[in-house]
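Scrolling down, you'll hit the structures one after another.
Each reported figure results from applying straightforward, stated rules to the coordinates on display, with no laboratory input. This is a predicted model, so every value here is computed, not measured. Cβ atoms are built from the backbone, for glycine too; each structure is taken alone.
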Structure I
Amino acid sequence: MSTLAHVFEAHGIATVALGSIRKQLEGAAPPRGLWCDFPLGRPLGKPGDPAFQHRVLEHAFRLLQAEGPVLEDFGEAVTDEAELLTCPLPPRSTADLPPAIDEARGLRPAYERAVKQFGNHSGTGRVVDADGIEDALLSLIQVANGSPWKKAGIPGIPARVAQDIRGYYETAALGLSDHIPAAWSGTRWFFDSTEGGKLLLEARSAMREAGEKQPIWFYMAPGDR
């Protein structure tokens, strides 16, 4: 993005880059940069807080009047609280289904509620939509059981399919909870508390043990997993 910013600036278009990692902003050296001490994935800081978000944008827009290069700090920080998201997962309804499939099917109403309220900004759609989540999980079951991922029917690049599955679950979590959770708490809930998260990690581990190249399996989950 910083490279594009320089291209735009060379054609007379002023730019501002917002970043949450200060060293990355310093190294990339955009013409105008605003470092925001926010959790990754929340470039404007606080979800559901328009006043806070407007302060971030106002600071960023003020930088358009500055002669670059300039790097400023936004004066307010947002911490990544160690909140543990607790969502009441639906009970098993079809014993003949694999647990992750039964779980995902039971979460569909919560997913639909959340999409209606918040939109599908980080849910599904990179590779598969909500209707394709069950088939994606079925392909991961085959991988976890030893099938090569290319023969298991994974509907696309594994990392992107994994992002859609995570997005489906984390969006459903919004429909189950009564507030917007702290940053990364939805991800922690997915991997620590759900059958879908457990399955994704099992499939990832099976791909690693099968000798697949690291980029194929590594980005199916955060690096600390």
Structure II
Amino acid sequence: MVEPEVIGLCIGAFILGALPTGYIIGRLHGVDLRSQGSGNIGATNARRVLGKRAGILTLLIDAGKGMLAASFDYLFPIVSAASASLAALYGVCAIAGHCYSPFLKFKGGKGVATSLGVFIVLAPAAVLASFAVFVAAYALTGFASVGSISAAAALPAAMHLSFWGEYPTGTIAGAWLAASLVLLNHRSNIRRLIRRQELAAKRSSAKPKENRS
């Protein structure tokens, strides 16, 4: 039977992940990111619409949400024998919250930065391998979405092929779930890539329009 405390921490991780960082930062600039650029509230669109500082701030806070959620089991220990699985579970809940935020009618970001934060805590070496894939894919194509999709797929693969130790089954399962969420939420990017309509990550020269609604 699942302890009520675990359920409570899962809900807490989901709500933490659901805090819409990019949306809030955009509103502080008088802009609704959902109506600008790609329409996403993540770091890439924040950079595209609001500039580099806003993009970096969004990235850091979204990653921080994931790091904090993945640390719940250390901060609130319940079942020590299942700590790795619980940490991954809390992390995936935070990623799901970011992607399907109840504060934005269950819409949200793509989950990349929050996943980054989660697995920096759970599997830092695999994150480095995944980041290398991101850099290579982004450099070759110029599209952050291609880098993100490639990195998401590379993360669980890197954990399976790890030369630096064996990961717990729960952590690997969490990586597959996180990768699936990231890929699922990149459906629109994949369609635009196929149509050759994908937007570049860099800031457009056009000034963002203020949303007065």
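Once mean count of other Cβ atoms within 10 Å over residues 55-62 is evaluated on every structure in I, II, the highest one turns out to be II. Once relative contact order in percent (Cα under 8 Å, 6 or more apart) is evaluated on every structure in I, II, the highest one turns out to be II.
For which of the structures I, II does the calculation of FRET efficiency 1/(1 + (r/R0)^6) of positions 7 and 47 (r between Cβ atoms, R0 = 41 Å, to 0.05) return 0.65?
Values: I: 0.85; II: 0.65.
Derived from II, not from the others.
Comparing Rg/Rh (Cα atoms, Kirkwood Rh) across structures I, II, the highest value is found for I. With percent of Cα pairs over 17 Å apart, for residues 31-86 alone computed over the structures I, II, the top value is the one for II, the highest of the group.
Once mean count of other Cβ atoms within 10 Å over residues 15-22 is calculated for every structure in I, II, which label goes with the largest value? Please list the in-between numbers first.
Numbers: I: 18.2; II: 23.0.
Structure II comes out on top.
Can you tell which of I, II yields -21000 when helix-only ellipticity at 222 nm (-39500 (n - 2.57) for each DSSP H run of 4 or more, over all residues; to 500) is derived from it? Answer for the origin of the read-out: II.
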